[in-house]
Structure 1
Amino acid sequence: MKVGIIGATGLVGEKLLELLNERNFPVTELRLFASEKHLGEKYLFRDQEYEIQSLSEDAVKDLELVFCAASNEIAEQWVPILQKTALVIDKSSVFRLKDDVPLVVPEVNLNRALEHKNLIASPNCTTIPVVMVLAPLHQEFTLKRVSVVTLQSVSGAGRDALDQFIYETEVLAYHGEIPKDSASVLSAPIAGNIIPQIGKFRSDGYTEEEQKLILETRKILELDDLPISATCIRVPVRVGHCAVLTAEFASPVEPADVVRVLKNAPGILVLNNNEYPMPIIVEGRNEVFVGRIRKDYSTKAGITCLVATDNLRKGAALNAIQIAEEILSKREQ
């Protein structure tokens, strides 16, 4: 299959390359695209070097599958062109909420992927693990309300943010403080700090990231009126997003029932009571880790748990590749 990756030099783009190789994805021809400053850079894939190209209609001609891991601006410009001839799996937020674009997590709503018009959106890196936990619980117990607090690693903001975090951590370790005028691609220094803002603030006090999590969760679960509250926080961690997830159900649910359901849910690893999900154990893993499952005593029918996943793998690259794998599998049947 002729495959293209847009945004190949970013953290997600590089993870796509790694996972395509790891999962033996059927790539017969590969084309890598990135911004002008990366032109000419070479990446190794299956013992062959591939050079970064610039996007042009000529360069994308006859591609069969394109993973788009670029900015909203690039996606908005190029996805409509690409989907005329290729299947596009897009990681930007541009198309996720459009009615005619499937927003897909294969373990949850694979059937929606089959409705595609050469474009499938992959959800936000926090939405994916949240819906993977909520979907089987809703099917068994019926959701009534959800509250989520996310603790999101710096890699979720891209390579520049990650580089800034590493720099600030070194400065903090050696000098005991970060200069107040230190430039940052984030809204504040992140080393030794947390930032309770991801994306711009909206008029209702929620941020863009929080809105994504709310609206995408409703779309994937097909629960347009589900009450959801979300708070998204950037934390000083390299890789691995966590979420404190509280769900209220139609009737009382015991933690043991939740454990039973989630242990049988695809892609989820439930930890024992004396273990708990942490970024340090989820990095490099494909599963969504769940632990600290307990009653929410603020309501008669609530459960609280801790969720964690590698945001570059299942939160981004892996989810996109799994979508492609499932589409190819259906074509071959």
Structure 2
Amino acid sequence: MSSENSSEHFHPIDIKILDSKSDLVFNIFNRVQDANEERFVLYASKDPRYRDKVRELLASSDFMEELFIHEDDLTLYFEQATNSLRDFVVNSSATPEKKMEKVYDLSRDITHQFFEANSSPEILRGSDQVVELMEKCLESNELGFHGLTKIIEKDYYTYTHSINVGLYCMTFALKIGMPADEVHELGLGGMLHDVGKSKIPLEIINKKGPLSEEEFEVIKNHTESGEKVLKGMGCYGDKVIQMVGQHHEKYAGKGYHRGLVGNDIALFARICKLTDVYDALTTRRSYKKALKTIEALTIMKTKMGQDFDPKLLNAFIRLMGPKA
């Protein structure tokens, strides 16, 4: 089905992210099945005449059905959701953990649309504002690595892995006392580090078992592809682009895609390498269980130590405890 009313043009949304006090700036649809035909029909209108009814709808907590927006309104949806969340994060008395849970949900939605729904790279522009909200949640220093592990997705998907890496990068940067602007760039680079995988066939990205040698060679292209995607957008700095292009370089050499060694690898990329591997080890896949923190850190130190900057690795291990 290729009509404008087919499922490929509609995307599910999290209605609870939206602010019931705001005016709706896009239409919301629900999905109905008539005989052999699937259709999307108007559920809530952006027309000002229906403002009060829509606000009542948004204030309700009894959503039993999945709701959708048209792909043309994705950017508007993320802008409104981000503004709503900003008010919640800044003014709510909720715990940092509860605030981060909501921000995590929004960032998961943005990255899912990019990786899984073939949305335009422009959708990634929302990541910058999401990272700002993450900073707000982390600024009290209450969460730490232990707090994050209770929030982040435990199953490995490209889009959730990207968010996890961004959060780990930010938390690590805060713990070692990096300046606020660098914390922000590390979070952004972490969230975007795998954007090049959007250019890899989905059957390889979503494969349920280990990759073959040929498939791995295809995957290796994602660092160079990611650099090209971000450079093409023209809105990201060198440090973020370096994280995307160099996070698979190894400190002792023989990484990809340039084979850089030691401090020739950008600092931000060396940090991203740590958090990328840690999250991959501690999340579940169809062919492996999630490792516990101590198991993952032991493997990183004893079997993969040559891949990392030793000073950063030791600091990362030291900071991973519950009190950190």
Structure 3
Amino acid sequence: MVDTSFYENKGPFPLAQVAEICEAELIDASKSQEMIADIATMQSAGENDICFFYDKKAKEKGALIKAKACVTTRELAPFVAQGVIILIASNPKLAFLKLNQAFYDEIRLRSDIASTARIHPTAIIGQGSYIADNVVIGEKAVIGENCIIEPNVVIAQSCKIGNNCKIGANASISYAVIGNNCYIYSGARIGQDGFGFMMIEGKHQRIPQLGRVIIGNDVEVGANTCIDRGALDDTVIGDGCKIDNLVQIAHNDKLGANCIVVSQTGIAGSCTFGDYVVCGGQTGFADHLNIGSGAQIASQSGIMRDIAPGEVMMGYPAVKFKDFMRQVAYLQKVAKRGL
């Protein structure tokens, strides 16, 4: 069950409203005013809860459901336990998302600025924002409306953060412009120096990094992820990108809209991604690559050349997915022959 110490339950809701939220058909209309108090898993749902049943491989588990109501597909409805009120949805997973959003919110912090925060007199803080203890906000920085800045965050001079953003504890932001509705998770580092050096007289001389980080709207940047600012051009993260924990995005990289970058991925400098690129965990990219829109990179792959739009790649060095599977099949045959 959801711990209401951390999240606000906005229920209960009558089943008629639940059906509307889920875009589902309530099979027994006489039950439309039955109240649903909470969302739960199939295993833990009780007499006042609703659950979701969409796994065809777990048909037998439907008979064990003890919830008041269940959202499922027409195909799986016959497997739901007797007495459970059934709602039919074309996409129960999407229905779960919508009902989850309707039922729960994180507990909203009231607008406040902690006495221990250090905010430069020229900084601008939007209405409704919450600034926690030990936050440092530099000269001419701009924080939008209804933002949450958690403890120990550092926002350097001249940075701009849009409305309805959340910056997690201990994150640092410099040389950056961030859009609306973004979530920068705890410990993230935005706008640090890119890793650029030149060998001069036997020593590595740091190349000044004079660009920025530009982050669009509706972006999430995971915990302890690093996004370096550009050397001259900006590092750009497009609208709707979702970046997992422990990701490295180097200087001058440009990600299109709605890319997914999973944990421990490393993207070397000056790479350009199209829209809707998906990178599995622990993928690595050489520098100055172009990755086409819709490309998918399997986990632990190494990318050393440009990838065309829509290609699915796997392996190290990465090849097309079908080629990779042929290689694996061939090696298995050779191994069995003892060659």
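7 is what came out when relative contact order in percent (Cα under 8 Å, 6 or more apart) was calculated for one structure; which of 1, 2, 3 is it? Numbers along the way, then the final one.
Numbers: 1: 18; 2: 13; 3: 7.
Structure 3 accounts for this read-out.
Here mean count of other Cβ atoms within 10 Å over residues 150-157 has been calculated and equals 15.4, so which of 1, 2, 3 was it run on? Please report the intermediate quantities before stating the final value.
Working: 1: 24.9; 2: 15.4; 3: 19.5.
It was calculated from structure 2.
Computing helix-only ellipticity at 222 nm (-39500 (n - 2.57) for each DSSP H run of 4 or more, over all residues; to 500) gives -3500 for which of 1, 2, 3? List each step's numbers first, then the result.
Details: 1: -9500; 2: -16000; 3: -3500.
This figure was derived from 3.
Taken together, the values in this text are just the output of simple stated rules run on the coordinates, not laboratory data. This structure is a prediction, so every number in the text was calculated from the model and none was measured. Cβ atoms are built from the backbone, for glycine too; each structure is taken alone.
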